[in-house]
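Have a look at these structures, which come just after this line.
Coordinate-derived values only; no laboratory data. The structure presented is a predicted model; accordingly, all values stated were derived computationally and were not measured. Cβ atoms are built from the backbone, for glycine too; each structure is taken alone.
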Structure P
Amino acid sequence: VDLDESVQPGEAPLPLVKRLALAKAHTARNEIRENALEVAPVLAADTIVVAGQKILGKPRSRSEAISMLTRLSGCSHQVVTGIALLTDRGAQAEAVVSTVTFATLASHQIEAYCDTGEPFGKAGAYAIQGIGASFVRYISGSYSGIVGLPLYETCSLLRRSGLICSVWSQEGQDE
């Protein structure tokens, strides 16, 4: 889904990812309708990286990717993923925050990583499920949320909407 992912003035990370996930879901649903397809529930997600007070989206250039990776080098940062679900009963959205700590990276490592092309199209200019995992010292939170779709929270959202029944789900399981 092609969408303007600009941060609104004063917008905090959690409301931002929820807004973007909902916008993606609404856009996808509209595209489905335009193609005269039956509209089913729509699930969408959006992920950002927050380093200090700076929100990092997807790098638009090699120099921006290098700048983002340099900022993350040797530091902890938050990965915030919003998920949204549209059904015939309405819309729901929530956000998940995880913390990632990077090792200190040499400039040649950053350059070589950018040469792979992996940083592009990824919030914060890295993919924890790819080569970027080699930069990660440790994480706290949801690995799947860092990848871009927090599975526990997604299953909880689907379950609350009556869309999934799993042999692993339990009545009264903490949400």
Structure Q
Amino acid sequence: MRKIMLLGLLILLAAGQASAYTLTGTIRDFCAPGIDGCTQLSDFEGSIPGVVTGMVSNTLNASGLPDFVAPDGTGATTAANFAKWYVDSPGYNLSMPYSLTLTPMGGGVYSYSNSAFFPIDGLLYGNQGRSHNYHFTMHLEGLTSFVAADSFTFTGDDDLWIYIGGKLVMDLGGV
């Protein structure tokens, strides 16, 4: 889940909820090439030709995080590098708490829409000489009810994995 640009996000939550719903978690900022004082992970500059499913485990590990299970070079350079995506790794990333608030649309549907999702512009390592801060991962959590007839819609341009009850239900790796 390198940079996640959320263009639209719909999630079906427990019916009867009329107020905004907030997902909470952590954003981790990684170094761009050529930045002093930190080590770059080459995972954030590679060219991947589209969706690469099967990069992550079908279930979350004991720490509640996905494990990289694809061969090295498939969407991420190595399992060791991927392991730094969702934990604080001094010299590789800086982190901060982050919340994403979904707006109720009625009928138990919630939405988040932002066509320019750069939540840490000017923060942590900063934009690193670019117009936006592109080198980040985001891990969000929340409680939801979800049954087979429900749907989740995501539009974006980077990796997204969704786990419900610890099981992988959406695999959009590699984009």
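Of note:
- Structure responsible for 54, with percent of Cα pairs over 19 Å apart, for residues 77-156 alone calculated and labels P, Q on offer: Q
- Which of P, Q leads on distance in nm of label points 7 Å out along Cα→Cβ at positions 37 and 133, largest value: P
- Structure responsible for -500, with helix-only ellipticity at 222 nm (-39500 (n - 2.57) for each DSSP H run of 4 or more, over all residues; to 500) calculated and labels P, Q on offer: Q
- Among P, Q, structure where relative contact order in percent (Cα under 8 Å, 6 or more apart) as derived comes to 45: Q
- Source structure of the calculated read-out (Cα Rg over 2.2 N^0.38 Å, 1.04) within P, Q: Q.
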